[in-house]
Structure 1
Amino acid sequence: MRALWIAAALLASPALGADDPAHLSLVAGYKAAFTCSAHFNAGRSVREIAADELNRIYPDYREAMARLPDAVIDEAAKTVSVSYADGLPPRLAAWRPYLGCVAAPTMGGAAALKAAPRLSPRDVAFKAPRNGGRDRNTIVLDLDNAALDALVSAAFDRKTYGEGTETTAVLIVKDGAVVAEKYRDGFDENTPQRTWSAAKSIAATIIGAAVQEGLIDIDEPAALAQWRAPGDPRGAITIRHLLNMASGLDSGPAGNRTDDIYFGGGRVIDHAATRRLVAAPGSAFVYANNDTMLLMRALRERMKSDKAYLAFPFRKVLGPVGLDRTFLETDWNGDFVLSSQVWTTARDLARLGQLYLDDGVAGGARILPEGWADFVSTPAPAQPADRRAGENRPGYGAQFWLFGARHGLPEGSYAALGNRGQFLLIIPARRMLVVRRGFDDGGGFDIAAFARDALAALDE
């Protein structure tokens, strides 16, 4: 299982002309957004960003990225701009506390950035996520386990668990305590990194908290305003369908390439919410960023105000669970882009995993409905093809991937997975979590093999 299964479609976008302005604007938007987030969320330098966040990226972006001028960072205004074509305005991104960076629309966008939503400590009831300082809320056990130490070191050698891998963090938690932890130079327990699609599992957690609060029922129609016209077949799409990646909506040739939103400064309501129905809701699994973004849009349309919607994840999940170095980014219209655009640390991902091991309870308070962990880890009615390109692909639950004996892991294991090697693997049978972060290229890190070896080491 050497490939990251969800990465295949990321490489499938059709090639565009090197000087195509639409393509160049996306690549420049990528550079502006990633430079903004990595610099202001994580404190990374331009040199570090070039080596990691802007290196080994989508193959169809690499040539254009190499030709773009340097990003211009305004430290005072907390903005980043990237020029890409004579006579056209640069691509812009701006940073905000809690909400990280937001990409402006193409052809300008300074006004959109000025109007983009913001949150204050009063809105979310805890201090803004921070980089630096010392994380003292974690129990770390100093185990004398040579086998465990050796396999953690092997995770960084760029070959044992996959050629071309680039590990930045490994964290193993057993029975609520960190039993192994290692970081690459330039990273530590306080350094957030983009989750890519591991963010989808955070979205499922926020929806679970909304269920707990009585704001949403997973079997009710998503009922987006754009789908309410008489006779619109999209009115049959439920929250459960979206959670299971079975909306039936057209997602284009690669459902995890929503570049217009991610890098083009497009709005969720203009791109994700306008897709047409091409299959009966619930009948077919199609991995689609849009389904996750529409989940969050459905929650927004049920909230009493936009400010309440933006504050909800921080008040009801991040704050109570202790994810205080996590940034949830939005489009400039204020919709969370939780299919990918979250920046968080390895320890914050582990805290999310611990919430699931503890059946939705954190700090003595119930965050998620009883049984929500079982729900997200139960196979959805419509499943991915069992094998793709010879790989033993995991199943799918509700915004989590499912592992088990066929992967050499205990049955009931499940994971948040993201491009470039972002993993949170939850193993309830062993009360164990495995977190791995990276900047992989190609096939990716073999998380199942690493977890199997970790289980064996802990049994010695």
Structure 2
Amino acid sequence: MNYYSPRTATYLIIANMVGVGVFTGLGLQLINIQDGFLILLMWFLGGVAALTGAMCYAELGGALPRSGGEYNFLGRIYHPSAGFVSGWISATLGFAAPIAAIAIAFGANLTQVFPISSDLKKPLAIALVVICTFFHTRSHGQSSRFQDILTIIKILLILFFVIAALAFAQNPQTVNFSPANAPLDQILTAPFAIGLVYVAFAYTGWNAATYILDEMENPQKDLPKVLIFGTIFVTILYVLLNFVFLKVAPITEMVGLEDKGAVAGVAAVSAFGPKGGAAMTVMLAILFISSVGAMTLAGPRAIQEIGKDHKLFKPLGKTNAAGLPMRAIVLQSAIAIGFIMTSTFEFIMTFAGAMLALNSAVAVLGVIVLRFKEPNLERPYKSWAFPLAPIIFLTITGFFLYFTVFEKPGPTKIGLAVIASGFVLYIISMIYEKSIGSTPDTGQ
């Protein structure tokens, strides 16, 4: 069997995480909070949550080494129904919805720069999804090369922007980055918590490598390094990017900007002049290709595992001649195209960020549950300072989820509807299994 290398797995995490969220969240955060320290604190706390989550997932992945991410973890720790619903959330909100959001951003950026009708925004988004689907259904080798090259380009372009913007900024802004002068009383407020929702969406993807464990040569050894290094790298990148945005662009010009990468465009114009905005728009479109590709690679593995375990969905568990879950990949891409045709970017970002955080929180709680439930289970890696890592993750995540429920009821209801639909599908699957005199092979 062909495997994905630790390098590709690390690139997979970086490409999954660094998408449209980091280039959009700041504009929405600045509506209510305009202190530089508090903004960077949000992005730092998002990184802390992601890192502690990564440590917990490294423990779970080593103890329960099977592809599928939360589908595998929750099904083993709690109940197969919990795993099924989690896999359904991953397939829809976890990957298909962010793919749609990023692909929409890709199409929007191209129509802004080139003489293309804005009516082609969504067709261009769909074309990107189709192209990434093609490359990730050919072979492990083609899939790896496609993803590795795109991610390297993404990293180099972002680092170039950070260095060049700081070096050539025409009018550096005076922004407070000191905690001594920050309005710290805003930290425990709803605006700060909602700001963390946008951060959570931007950090989505730190767990991507757990979806391909069966396709890594030595997952129990490599997974902790892959998850932790990838998450730390992206955290540093995010804090740097937001520092640069605040330093080179007037806050008044970024407040409320939620269009796909508009904040980065304003920063580029401020740093490099009018032509800088057009160049940044093209650069973002290039970056988005890597993100769509990474999610197209990782997400379908949860769908594939559902197909392996549940006979009603058995066709989705099949692989093609190259050993890739082509049917699962095509299904996820079809769901993403459905989102592209029917949803707006901001709506996707809000409800996907909250529901994915909830999904991860239940898995992280599982680290504690599994320690008590199966204390003798082999754990090649144990999360740092147990139970501190899961407690930190759950505290930060619970804080902004609490406010999201009350401040954003619309997206919350949609997310709960997705969860309910997952349970309905599970019940239908069980009824089908019973009708044919069989039981699901959950692999647990």
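The numbers here are math on the coordinates, done by the rules we state, and not lab data. Here the structure is a predicted model, which means the values were calculated and not measured. Cβ atoms are built from the backbone, for glycine too; each structure is taken alone.
State the single structure among 1, 2 that was used to calculate mean count of other Cβ atoms within 10 Å over residues 84-91, giving 16.1. Intermediate values should be presented prior to the final figure.
Working: 1: 16.1; 2: 27.0.
Only structure 1 yields this read-out.
Using FRET efficiency 1/(1 + (r/R0)^6) of positions 28 and 364 (r between Cβ atoms, R0 = 25 Å, to 0.05) as the calculated read-out, with 0.45 as its value, let me know the right label among 1, 2. Of the structures listed, the value fits 2.
Starting from the value 3.3: which structure in 1, 2 was distance in nm of label points 7 Å out along Cα→Cβ at positions 108 and 276 calculated from? Walk me through the numbers before you get to the answer.
Values: 1: 3.3; 2: 2.2.
Checking each candidate, the match is 1.
Can you say which of 1, 2 returns -23500 when helix-only ellipticity at 222 nm (-39500 (n - 2.57) for each DSSP H run of 4 or more, over all residues; to 500) is computed?
Working: 1: -8000; 2: -23500.
Attributed to the structure labelled 2.
With respect to distance in nm of label points 7 Å out along Cα→Cβ at positions 124 and 236, the largest value across structures 1, 2 is given by 1.
Say we calculate relative contact order in percent (Cα under 8 Å, 6 or more apart) for every structure; which of 1, 2 gives the highest result? Write down the numbers at each step before the final one.
Values: 1: 21; 2: 35.
The maximum falls on structure 2.
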